[in-house]
1. As an exercise: P(r) over Cα pairs in 10 Å bins from 0, in percent, for residues 372-435 alone, calculated from one structure in I, II, equals 18, 38, 29, 13, 2. Which structure is it?
2. Could you figure out which one of I, II the value -0.27, -0.62, -1.10 for log10 I(q)/I(0) by the Debye sum over Cα atoms at q = 0.06, 0.09, 0.12 Å⁻¹ was computed from?
3. Given a computed value of 0.50 for FRET efficiency 1/(1 + (r/R0)^6) of positions 420 and 452 (r between Cβ atoms, R0 = 41 Å, to 0.05), which structure among I, II does it belong to?
4. State the single structure among I, II that was used to calculate helix-only ellipticity at 222 nm (-39500 (n - 2.57) for each DSSP H run of 4 or more, over all residues; to 500), giving -26000.
5. Supply the structure label, taken from I, II, corresponding to Rg and Dmax of the Cα atoms in Å, for residues 308-387 alone with the calculated value 17.4, 59.
6. If relative contact order in percent (Cα under 8 Å, 6 or more apart) is calculated from each of I, II, which structure is the one that comes out at 18?
7. Taking Rg/Rh (Cα atoms, Kirkwood Rh), for residues 228-331 alone as the quantity of interest, name the structure among I, II where it is greatest.
8. For which of I, II does mean count of other Cβ atoms within 10 Å over residues 12-19, calculated from the coordinates, equal 19.2?
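What follows draws every value from the coordinates through simple rules; no lab data is involved. If you're wondering where the values come from, they're calculated on a predicted model, not measured in any experiment. Cβ atoms are built from the backbone, for glycine too; each structure is taken alone.
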Structure I
């Protein structure tokens, strides 16, 4: 049993390294926005697009990742994503003009989008139900660890005085964890559910012997249950995702992904140093305060991982929603009552107003990490049946990233006109999220994957009698 847990944990951690690169790639640009704006002579709108172009790639990656994950396997796709991450890091660092920089950032976005679909899918399929929440949350843990490492890396790089190439070094650092991810994937087994779908039962049994089964089940019972699930799914596999049978999980996935970004989380991560500079921090100090945000993010993500399978997904979302509302309300109040426009048109805060903004952002990050950040990928990976899980995750990820791109693209333009308005908008959206959690969101804690679709009315036709060969 101890051996099973070690192998299961190691496989989950390695798969979740895609999330670490996801987080690093997401946050590393925060330390380079001023240099990019100067180097490429960008307007506020141009900077917004340059930041958002990786997210546009992420949308595409999330859309297309499901098909190769089903056809060639989750593990194979993770290898491809590692190569994309590596190429994007080196290419962004060596970019010879704005166009080449945009292309390589777009490539990194493809990797981020693919990782947001494949990593939680893989972990959900190898993890027993009693551990699934905490293990899938490893992907989120690694995302926030990657964000912290990006903030820390940017700060450390800034101390070496690289001058005009400083921003290039910040991007190039990502090549090292990308290479490590690629190498470690060689020791990760394939998903047992995918192997059975490919009629590779002996390989599936070998993986189940390595990672273990649900408590109280033998390998024979686990294989039988997965086969029955695949049989039920077989007739429906070529059905369109968008139909009445799957409407409940579709709406749940779209809603949680949409609310995740309407909180403003990615805008705050991307522009954290700029926000801190607006409350009086110098360049290096702003980078260091961003590290503080990353530490808060990591701390509360770990706390959420510890309790997610005890408290449940819904309770964490309730706590996080309240934290969002309080923190965004405080920041909005500071912008409207404790700031004035400086000579350069940027906001200047009173001493107390600056403190409110700093504390508000720390509370915001804590609320996100403990609620939405820990729950979103666990929840989406649980609510879809086997036959549409890849497409369902892709839909949730697509929704998440299209809203992320829109928020990140528009934030510098809107914030330039009215910082208070943009934070007020995020706060109103989080009030709506709280109402959604209270009235709509179901609890999936501890429920086997094959049972969840029954509770959501998404169980598929039972007429199939064979496992689909090319599922």
Structure II
């Protein structure tokens, strides 16, 4: 079907994507025609199964192919769900993917014995002692129960945020910090301010399901920018920018969920150049920054909040029940976000913010973060070895952050495995939930802190045996 050359600088995945796209545009592959199976294409072209899976996945994401369960991949017809790009490509139906289902499953199944698919840390990995000390101090001080907090949030905590970010070369003062009820409220405020119905918005693909739902609810047309182990597929990004003129790009450069990839310095600089060239805003979700053992620049530090809105959170490292997040923006934009916060929910909880302040000014806070990073690094090594032993391919091996993104060649649809797992008392993170356009995929997100129990590996081992038997 195609002539591929491993000697070219162009990756094989890109050669397949470009070649098939050319065949579709040239009507060699007509709408509705079926492509060779993944294994058949790999065998006939002398490439790995994983290379073909990645290429087909990209073509589905870009709107050229459609994946049909138990049938294979087909060239999209104009009437197919999420029809291929034509004339702007904006008038397409919302796919069946529903982040509400994901959120419902996460919280309804949080009591399952095994939770490798969840998005928080185990109880004994959190800073519980400091929370209890802060609660005792807050109680002895006599918390103010009347009235509301400040619109921007508790001043002392805002000063701590500004000081901590100054250590990472982001020059701000407390007046540029807005405290929120977790990073979710911060992202929601920014989305409602920047995005109007009909606007085009870019997101990471795969990425954060709740953000995708939030933006669709706001009426945005969403396009996914494929993630790579070093950041972004810049060719795909530039093609999206040229065609769709987005209003904003919501992205997670550091320890991204679900891939845990980290964007390189070169990619950060290129992203800022493209934002200036194409006149769009960057919303940097950096909620895993405290888990990163490496001091590295952020988009916000490189840009100093000119085109970047920066979002952070304490919920991941202290407790998910402490809904304390924050955002930073240039002054004119921050003033409008403060007004939007007041209109939509008045102030955030000063009691929660004072409690958080007590934790992050505890003398053992930095020691806690250091210990947490070391513990996560060890978990990454252990879980990576387990996945490799079962024949899984790892997207990236960061040895930091909370997640590993992995797939198995005998597992075409991780959603089916996840349904089976729930019945066995295991909460998995099926990859379909994290994709911009819903489709069957073998990818899974593993929370390494919850993936150390041997019962998980016994379940996966048995599941892989059954999958291989079914494929024979």
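1. It was calculated from structure I.
2. The value was obtained from structure II.
3. Going through each structure in turn, the value belongs to I.
4. Considering all the candidates, the number was obtained from I.
5. Working through the options, I get structure I.
6. Comparing all candidates, it corresponds to II.
7. I
8. II
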